[in-house]
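Just below sit the structures, each encoded as structure tokens.
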Structure I
Amino acid sequence: MSHPFDDSIALEWLGEDRWQGATSEAYWNMVGPFGGTIAALLLRAALDHPAREGQPVALTVNFCATLAKGAFTIAARPARTNRSTQHWTMELVQADGTIAATGTALFGARPETFAHRPATPPIAPPFETLSRFAGGFSGWVERFDMRFAEGGPETAEVPGPARSLLWIVNDPPRPLDFPGLAALCDIFFGRIIHVRRRMVPFGTITMTAYFHATDDDLAAAGAAPVLGLADARIFDRGFHDQSAELWTADGRLLATSHQLVYYRDPQ
């Protein structure tokens, strides 16, 4: 039996740089699919393309419109192939012709070179000692076991911290790969609902993820919980930034991401 996530990002090759897919109820958000599955779909379209060279290094996704239920196509084209990098453009189009998302991806050879890793992982209690977040407000949340060490969503009258630290693991378990890592980069709730401590209409407009792992690193990570750190620096006139890190339990930085989030919260 295939994993629900793999079903949600399944694509059929149509030839001529085009893929066909369909939305999945398993990862449905309030008004459309979980944005992480859209990111994973765009990456997969380039990753599985017969012309792809190298391993994923970066992914940018622009969320242009709500993706309606049903079929869609993705065009993925290599824009430029150099000696050590390959650049891609992707476009997700709904059945009615609406462009729901666009993206770019960068692949690289990832040779053995000088390495220096000054970043240190955040300190969190072990996964097993924390309770699972009981969201209940969106279907895709139930597909992840999220355990907050700090900065969980809560209701209060005063502004809360923008920072959250939590363990994340697929439910049911699934070994980590690049599409799965791309999805995890968008798993963090909009910082606006943490700061306002109530539900606020929001949505990611654009996200860029940088992958600091290789296929071997992801294979070593397996299906174990990943430690996620998310924060924001500014909330102003309808937009806020959002940055995130994803770490293995043994302190390997897998990915970093940056987002711009739209929100509607009049004074």
Structure II
Amino acid sequence: MLFDYHMHTPLCGHATGHPREYAAEALRKGLREIGFSEHNPMPEKFDDWRMDLADFPEYLRLVDEARREFPHLPIRLGLECDFLPGREAWIRELSQKADFDYLIGAVHYITPDWDVDNPLKLARWRDQPVEEVWTRYFQAMTQAAQSGLFDFMAHPDLVKKFGHIPKGDLRPYYRETLDAIEASGIAMEVSTAGLRKEVMEIYPSKGFLKEAFLRNIPILISSDSHSPGEVGFEFQQALDLVREVGYRKLTTFHQRRGSFFFLFSWSPCGARA
């Protein structure tokens, strides 16, 4: 009875497969519903890993096409939106351009020219202490959560992607972010994408997730799929993690409204135990 709301399309330039292929894989794995969340377009081009504004109508068409081909599978429409200070008005404008079910907030840029998860910019990590990078990242995450723009936050500790992690207690880095997420009433993504990256760990870490649970922050499990085979990737491992922490329900979204459903035993083929 799980679902996957974080899936991309070839329009971002680094994903493969038609939305119909993602839908077919979701059914094969027994997911209850899915959602597409392409990287949001911007009025001007400053990177090569997001949908162009001119392709936005095509994005809507592809999702509608998948909906028609799989009428019994709820397919939600979303966007993964970068939080860029000073560009909040554009996200508000963009949110009115379609009937979205959810907007995901994400932080990739910690400076105007450094998307911290970009493998082409790994050398930048040698220029600054890891502690400073983490501080900047979570300051941006806090601002994003406070912005009121988003329904849930993506891959909350993405900054660890390449394995650059400060020593010691990490709670001081993300405490304010979690406080902001709690105060805003939005949800947080538990993403299995980290298992495919150098860090080989779910986003967020178990310690991070424990702190979220103590604050009653709603969660959902996503894959950040960039190919059909990644739909529902390692969801059993994520499910085991959230249950171990104490979570018993996940959050779904429809027309920017969240609702809960309680977890049951689940297997990768979709059979309830």
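Every number here is computed from the coordinates shown, using simple stated rules; none is lab data. All values reported here derive from a predicted model rather than from experimental measurement. Cβ atoms are built from the backbone, for glycine too; each structure is taken alone.
Summary table
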| quantity | calculated |
| --- | --- |
| Origin of the value 21, where relative contact order in percent (Cα under 8 Å, 6 or more apart) was derived from one of I, II | II |
| Value 66, calculated as percent of Cα pairs over 20 Å apart, for residues 40-175 alone, assigned to which of I, II | I |
| Ranking I, II by FRET efficiency 1/(1 + (r/R0)^6) of positions 168 and 248 (r between Cβ atoms, R0 = 30 Å, to 0.05), the structure that comes out highest | I |
| At a computed 0.15 (FRET efficiency 1/(1 + (r/R0)^6) of positions 80 and 232 (r between Cβ atoms, R0 = 25 Å, to 0.05)), which of I, II | I |
| Mean count of other Cβ atoms within 10 Å over residues 16-23 from the coordinates reads 19.5; which among I, II | II |
| Among I, II, structure where mean count of other Cβ atoms within 10 Å over residues 216-223 as derived comes to 15.1 | I |
| For helix-only ellipticity at 222 nm (-39500 (n - 2.57) for each DSSP H run of 4 or more, over all residues; to 500) computed as -3500, the structure of I, II it came from | I |
